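What follows is a set of structures for review.
Please treat every number below as a calculation from the coordinates, not as lab data. Please read all numbers here as calculations on a predicted model, not as lab measurements. Cβ atoms are built from the backbone, for glycine too; each structure is taken alone.
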Structure I
Amino acid sequence: MKVVLRAEVGQLGRRGDICDVADGYAQNYLIPKGLAIKANSGSMRAAESMRRARELQDIRRTEEAREMAARLGDRAITISARASEAGRLFGSVSAQILCTAIAEQTRVKLDTAVLNLSEPIKQTGTHTVRAILHPEVSVDVTVEVSAY
């Protein structure tokens, strides 16, 4: 059965895509949940407008991500934390603390999921953290951790 997706569905497709799926999958899952509609001439025109809207939205999101990357790449984020004389922090700098510092210093609000921080920062010094803002846009954020 041919269906037009009304929302993004896992490994099937994105909004506005026309997919050929099993009848039972369409009738028992996709259509009742509002994820798809049965394909006909009217829904094909609707699918085209959904794809155009999706493409415009993707372009806008990419531009916003590039703008954020330009603001983040230019400067270093400074964080002060208690540390021993050897430079080991009492505690650590987590992704949440880093997101808060970025928001305060650059006015760019990030989710902790976009930061590629495998483990919290536990030493003073300069660290580089990759932020994946969009599948096509990523930036290295310089973080300077100093002791107070």
Structure II
Amino acid sequence: MQTITEKISELAQECALSHEVFVVDVELKSTQPKELWVFLDKEHEDVSIDVCSKISRELGFLLDAHDVDLGSFRLNVSSPGLSRPLSDLRQFPKNIGRTCRIRYRVNPELVQKDTGKIEGVNEDKILLNVEGELITIAFDQILEAKIIPTI
């Protein structure tokens, strides 16, 4: 059986497709009123406020039309921002050249942390330059990846 968050994610993805964005994450916070956060991203550029606003209206309509009962809630549609980890392989190409801190599983017993520049991305791996050494990391090994802002 589908959870409420999975249902919301599915409906949000329907809205996102027509705006050439994708859903990165959906969070339902149990505040008063509840807060529903939908995070969107784009493969090659940032998500505009205009797109977030349009998807918010469309998603609100779909939630009502599909009788998704959340009670009283506040809907927030946003880009993930730098504080959230990269969670979808499609987020990596636009970050080529940026510094990233990655925690990944080398094998079942060993987790490693590295910080370096993202040099490249293919269908299931990223290439990370760590102090001049190029490391290939399979996407399914990544436990957490965060962009480190530079000033």
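Identify the structure, out of I, II, from whose coordinates helix-only ellipticity at 222 nm (-39500 (n - 2.57) for each DSSP H run of 4 or more, over all residues; to 500) was calculated to give -7000.
Values: I: -10500; II: -7000.
Source structure: II.
When you work out distance in nm of label points 7 Å out along Cα→Cβ at positions 54 and 94 for each of the structures I, II, which one comes out largest? Can you show the working numbers first?
On the way: I: 3.6; II: 1.5.
Largest calculated value belongs to I.
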Fill in: Per distance in nm of label points 7 Å out along Cα→Cβ at positions 38 and 110, the highest-valued of structures I, II
I
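Which structure, out of I, II, was mean count of other Cβ atoms within 10 Å over residues 86-93 derived from, given a value of 13.4?
Numbers: I: 13.4; II: 17.8.
Only one of I, II returns 13.4 for mean count of other Cβ atoms within 10 Å over residues 86-93, namely I.
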Discussion item. Given a value of 3.7 for distance in nm of label points 7 Å out along Cα→Cβ at positions 62 and 78, calculated from one of I, II, which structure does it belong to?
Written reply: I
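I, II: which one has P(r) over Cα pairs in 10 Å bins from 0, in percent, as calculated, at 11, 35, 29, 19, 6, 0?
Numbers: I: 11, 29, 18, 17, 15, 8, 2, 0; II: 11, 35, 29, 19, 6, 0.
Traced to structure II.
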